[in-house]
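Scrolling down, you'll hit the structures one after another.
What follows is calculated from the coordinates using simple rules that are stated; it is not laboratory data. On a predicted model such as this, the values are computed, not experimentally measured, just so you know. Cβ atoms are built from the backbone, for glycine too; each structure is taken alone.
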Structure 1
Amino acid sequence: MAIVSVFIDTFIVLNISVFTVLSSDVIVFKDGQTTLKGISLVQAAFAHSLMGSYGHAFVAACLLFFAFSSIIGWYYFAETNIRYLFGSKALLPYQILLMVFIFAGSVLKIDLVWELADFFNGIMVIPNLLALLFLSGKVLRLLKEYDEGVPYDQSRFLD
């Protein structure tokens, strides 16, 4: 299920946005820079090419739903990991920290919020690469067992 949402989000929605922007003729350059950037550019493209005056509201509503569902999804993943790693007692500090960041994200300049989001998503590479490094032996062992036709036993993932 998770791969379906990634496909829909990164392939279908992003390509529709890109092709709408490229075909709408709303990109205007001034002193070597575009006059519109980010979501303003996408809103202008949808308003110009597809939806008229409703384009701005449509893109804003889509962004609202995307942001809300992303916050819920990331919250759930993090809560599950925190509960597993530190126990239920660590959930309250996490929830307070989350509320602080949500509030900060709603009052900071949008460019800074996107840059921070990109930065924190980028540094997620570090724990993922460490996990890949530490689990590579287990993955190779399980792959070898699979290739040899050893029956599947979920308890082998827990050792």
Structure 2
Amino acid sequence: MISTVLSRTNANDGVESIAGDVLMPGSTTTTGSDLATATALLQDGVAIGGDINIVRKRGNEYDPAFLANQLSAVRRRDIAALAQGITIYHLYARDLGTLTVSLPSLPEQTAIAEVLTDMDAELAALEARREKTRALKQAMMQELLTGRIRLV
């Protein structure tokens, strides 16, 4: 989920976002399943350029964070099957438009999206802690191996 803009531009290229857009890459050089990487953009006026598919709300029909998770996790294989190409895989908006997604009620979508967002935040915190612990272990091993610290 994208909720913070890190940089700005004055360029008029591309399309401007509307809060609630769900973005998906339009091509990749790896595998078709990598195209099933959706993210919710929660800011208005962000310049969207390049090879990006935009799923845009027409009303209050879905929670963007829920739909992004649904497309990235649950419908990953279906989206990969829509990808076309051999060396470079493409996902065209017209093909993406043929995909049907069953959605629970909007309050249920929002509740599910909140739980998934909390889980993602907790996982990110745990991964950061793990990386700090690995770095500390590496530094301690370096001190021991160089002889600057000796165990008695």
helix-only ellipticity at 222 nm (-39500 (n - 2.57) for each DSSP H run of 4 or more, over all residues; to 500), calculated, reads -12500; among 1, 2 the input was structure 2
Matching 24, 45, 27, 4 (P(r) over Cα pairs in 10 Å bins from 0, in percent, for residues 74-121 alone, computed) against labels 1, 2 points to structure 1
Computing P(r) over Cα pairs in 10 Å bins from 0, in percent, for residues 34-89 alone for each of 1, 2, the value 20, 48, 28, 4 comes from structure 2
For distance in nm of label points 7 Å out along Cα→Cβ at positions 18 and 82, structure among 1, 2 ranking highest is 1
Output 49 (percent of Cα pairs over 24 Å apart, calculated) maps, among 1, 2, to structure 2
Relative contact order in percent (Cα under 8 Å, 6 or more apart) gets 9 when computed on, of labels 1, 2, structure 1
